[in-house]
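I've put the structures underneath this note.
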Structure I
Amino acid sequence: MATKIKIKNIPEGYQSIISNGKHTIIGDEPVTSKGTDLGLSPTELVLAGLAMCKVGTVRYIARKNNWEIGNINAELIQNVQRDNSGLKAAIDVKINIEGNITGEQREELFRQADNCYVHRLLNGELKINEAEELLNNSEPILKSA
């Protein structure tokens with residue numbers, strides 16, 4: 001099944017109303033990029049999606065194996081370098097798993113986190129098709145109550 005996101009960019013800064021049809025969030029750019037800093041930036045949203053997938057995978061595997069864990073905290077940092085050949089980006093991932101688990105279980109959880117769907121999607125053969133015009137007869141982003 002395809003995943004669908006709709007977005008409406010409004011005139012204030014770079015504020016964007018982002019919806020999957022059920023949930024809505026605000027995206028924006030920082031003030032240093034002439035945004036209003038009222039929402040996560042596009043890069044932050046990508047990192048957030050990756051982080052959420054990793055910690056969700058850890059939780060799923062722990063539950064599946066009846067391993068006792070508590071909170072899972074993650075920190076992702078993207079570093080980008082530009083050179084003549086284009087952008088080179090790397091994402092550093094740190095995960096802390098609270099709970100009563102062995103070192104072997106912890107290593108398995110880290111391995112599974114690195115095998116989460118979004119990690120594989122971003123590392124795989126990802127083709128982004130060229131933009132085309134969206135006709136105005138599509139459904140509105142926010143529906144009136």
Structure II
Amino acid sequence: MATPATTRGFTLIELLIALVLVAITSALAASSYRNHLQRGYRVEAVHALLAVAAEQERFHLAHRTYSGRLDATPGDEPPGLPVASLTPHRHYRLLVEQADAADFRVAAIASAPDGSAGDPLCQRLVLDATGRREARDATGRDTTARCW
């Protein structure tokens with residue numbers, strides 16, 4: 001008697017199951033990676049805001065007022081802060097919202113390099129002269145605890 005020949009290989013069902021598992025794993029990894037990048041961009045924005053605050057204090061010691069200008073170079077008239085108005089990866093734009101002899105308020109607004117709105121959770125980060133921190137999402141809700 002002849003024994004039936006066994007075939008080796010994968011069935012179509014086994015192949016589809018493997019592809020589905022790879023797709024699910026890839027989707028989870030991509031989402032996690034995107035969230036990791038956004039947290040890194042937020043840290044970059046917080047670092048930039050703290051750098052502006054430090055430069056504001058130096059400027060205040062020298063000029064008895066806070067500066068309303070970023071991107072200044074030595075010798076500019078009127079003088080300003082030598083801090084870039086964009087974070088290094090260009091995901092947040094910095095601006096001095098208010099500056100006078102007694103107070104300043106600086107904000108970082110999320111905007112991705114491709115022109116989109118950027119990070120929806122931490123759309124707006126704010127720091128003032130007293131050290132008060134604030135964060136708002138794209139809908140205007142307070143997200144200070146998550147973003148700072």
Structure III
Amino acid sequence: MTTSATAPIQSKEKSKTGDIVAVASNAGNFTKLLAAAKAAGLVETLQGPGPFTVFAPTDEAFAKLPKGTVDALLKPENKAKLAGILTYHVVAGKVMAADVKTMKAKTVNGQELDVKVINGKVTVDKANVTKADIAASNGVIHVIDAVVMPK
């Protein structure tokens with residue numbers, strides 16, 4: 001008997017994982033996040049030694065923003081604002097799912113994310129973590145279903 005097609009897919013990354021940018025790029029569903037990181041001048045930082053924990057919104061998460069928001073944020077005059085939003089999705093250090101608890105997590109931009117664990121489900125502000133522990137050589141990515149905005 002074969003395994004069910006509805007069985008959850010476990011992410012067992014090979015030991016030769018790339019940095020956060022390479023892993024996100026290879027995943028294929030973070031094109032808007034990567035474009036935003038490039039526009040904000042953060043690609044080199046996310047390729048750095050880290051370690052970083054990135055709560056990464058998918059392209060579908062960016063699509064939930066009001067029409068025109070992403071295009072406006074990608075303009076050069078909004079680089080600082082975009083960088084502030086993106087660094088709100090990053091926590092210094094490598095925090096794996098097993099280590100997550102209900103807490104305030106200080107982000108790279110200096111503000112705190114409201115992390116909650118309820119019945120095994122993790123939320124970051126109002127975004128749901130949909131996939132956890134995607135390994136990168138300089139940290140870990142947790143996929144979220146919404147773009148979280150700093151206060």
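Where a number appears in this text, it was derived from the coordinates with a stated rule and is not lab data. Note that the structure is a prediction, hence the values are computed from the model and not measured.
Quick one: helix-only ellipticity at 222 nm (-39500 (n - 2.57) for each DSSP H run of 4 or more, over all residues; to 500) came out at -13500 when computed from one of I, II, III, so which one is it?
Of the options listed, only II reproduces it.
Computing mean projected area of the Cα convex hull in nm² for each of I, II, III, which one ends up highest?
II
Name the one structure among I, II, III that Rg and Dmax of the Cα atoms in Å, for residues 65-128 alone of 15.6, 50 was derived from.
I
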